[in-house]
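Below you'll find a set of structures to go through.
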Structure 1
Amino acid sequence: MAASSGGLGLASAQALAAEGARVALCGRNKEKLDAAVRTITDVGGDAIGIPADVSTAGGGATFVEDAIAALGGVDILVPNAGGPPPGGFGSTAIDQYGPALEQNLLSTVAMCTAAVPAMREQGWGRVVAITSVSVRQPIEGLILSNTARAGATGFLKTLALEVARDGVTVNSVQPGSHDTERLRSIHGGDLTAAARAVPTGTVGQAEDFGRVVAFLCSEHARFVTGAAVPGDGGAHRGLQ
């Protein structure tokens with residue numbers, strides 16, 4: 001479970017652990033990572049922490065390789081990473097695109113490259129990436145994230161088609177506004193405006209998002225692949 005010391009990544013790890021999965025969490029801050037692991041083990045779950053920075057292709061691949069070594073194999077992969085800096089076309093320099101693509105596209109490719117071949121060989125596997133609702137409806141002022149995450153979605157869809165006959169499903173979940181530390185920091189701790197922009201009138205709960213990820217990783221979802229599932233409270237207004 002990549003980038004899982006907090007937020008939606010941690011919620012997804014907790015949901016998987018609650019279903020009986022042994023989970024490898026990762027994060028850059030060891031103290032925060034250790035605390036995240038304890039939220040799972042203190043309630044009887046099975047989790048380990050692997051310090052890692054998955055904002056690069058090399059970091060993503062190393063995390064998966066370390067997880068395979070620690071767990072004896074990886075059946076479920078949840079690619080995830082923080083978002084690149086905000087900005088629009090006029091304020092974003094060309095040399096900022098490379099790091100953004102590395103963080104939100106190439107790291108996902110690298111993690112899949114490290115994990116999926118063994119899944120294909122054993123005839124079962126799950127990949128569920130955490131992306132963003134911006135893939136369906138670009139968010140103003142986030143041109144780097146809009147661009148990189150759309151590319152990741154194209155990669156995941158293509159991968160899904162290639163491995164479908166091998167018992168491996170590949171999907172993504174596209175979060176909108178959820179009550180996380182990051183969203184609270186963006187809004188100065190007051191989520192009233194964020195909630196007002198969502199048709200449900202509330203922001204999402206990270207725990208509910210995690211349960212969607214866990215479902216897509218389950219045997220019940222074996223016929224769901226190549227899907228990009230919105231989890232945004234209806235914020236996306238298009239028909240598709």
Structure 2
Amino acid sequence: MSAIIEVLKNHPGFARVILSLKPFRRLDFSETNTELVIRDLSKTSVFSDYIFDELLSENRFIGIGGYAENRIIYRNHEHFGLDEGSPRCIHLGTDIWAEAGEPIYAPLAGEVHSFAFNDHYGDYGPTIILRHTMNNVKFFTLYGHLSLNSLDDLYESKEVKSGEKIGNIGNYPINGDWPPHLHFQVIGEIGEYSGDFPGVSSLKDQEYFLALCPDPNLILRISENES
């Protein structure tokens with residue numbers, strides 16, 4: 001995947017995925033956030049209040065972060081293989097935590113690869129995957145936890161321009177029953193997946209998936225002093 005990393009690094013700039021002028025604040029959902037251990041966030045409304053009222057200071061910030069993070073917030077979700085020997089906990093994308101309805105834009109030109117309503121508790125909810133080609137290098141970007149009407153009027157191979165609105169952040173329970181946010185992920189090889197792709201890996205598979213899914217900040221370009 002080094003070719004993807006190089007082509008993204010060398011690109012002069014991408015359109016913004018979210019246009020809000022609120023400052024970013026980096027959020028931590030690993031075990032180093034000790035509050036996650038002592039709080040019961042199994043109810044989505046409580047989890048959402050914790051994020052927007054407390055972590056984002058009554059919604060004065062946009063939350064950001066999560067790439068390659070070993071998260072403990074999946075322990076309440078059977079969707080992540082809690083009953084298996086190696087449950088999934090390594091986050092493969094970047095989350096942007098903002099209010100439901102916040103518009104989402106394509107950071108670069110491409111076309112619709114696929115889309116789906118992944119309607120399971122803890123899943124992506126409405127999801128769009130775009131296909132891109134830059135300097136003969138092909139890759140994909142995934143947008144999860146959207147509003148259901150973000151899927152209206154879509155069709156495979158539909159062209160999308162850089163900076164074009166592609167949807168809105170969804171609300172729970174339609175968005176997979178999560179506090180409102182966008183899951184943004186870069187994917188090198190998508191295989192046979194359609195409208196879906198793993199967004200969280202097990203510990204034993206993390207090397208493979210992190211190599212397949214480079215850091216989305218290569219596109220987002222949010223510096224440390226912004227968050």
The value 16.2 for Kirkwood radius over Cα pairs in Å, for residues 27-146 alone, derived from one of 1, 2, belongs to structure 2
Identity of the structure behind 1.00 (criterion: FRET efficiency 1/(1 + (r/R0)^6) of positions 59 and 155 (r between Cβ atoms, R0 = 41 Å, to 0.05), calculated), options 1, 2:
1
Thinking of 1, 2, which structure, once helix-only ellipticity at 222 nm (-39500 (n - 2.57) for each DSSP H run of 4 or more, over all residues; to 500) is computed, gives back -13000?
1
One of 1, 2 was used to compute distance in nm of label points 7 Å out along Cα→Cβ at positions 43 and 139, and the result was 4.2. Which label is that?
2
Between 1, 2, which one scores greatest on distance in nm of label points 7 Å out along Cα→Cβ at positions 107 and 123?
1
Supply the structure label, taken from 1, 2, corresponding to Cα Rg over 2.2 N^0.38 Å, for residues 11-90 alone with the calculated value 1.29.
2
Determine which structure produced the value 0.80 for FRET efficiency 1/(1 + (r/R0)^6) of positions 171 and 195 (r between Cβ atoms, R0 = 25 Å, to 0.05), calculated from the coordinates; the candidates are 1, 2.
2
Given a value of 25 for relative contact order in percent (Cα under 8 Å, 6 or more apart), calculated from one of 1, 2, which structure does it belong to?
2
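Here, each number is a calculation from the coordinates, and none is a lab measurement. Since this is a predicted model, take the numbers as computed values, not measurements. Cβ atoms are built from the backbone, for glycine too; each structure is taken alone.
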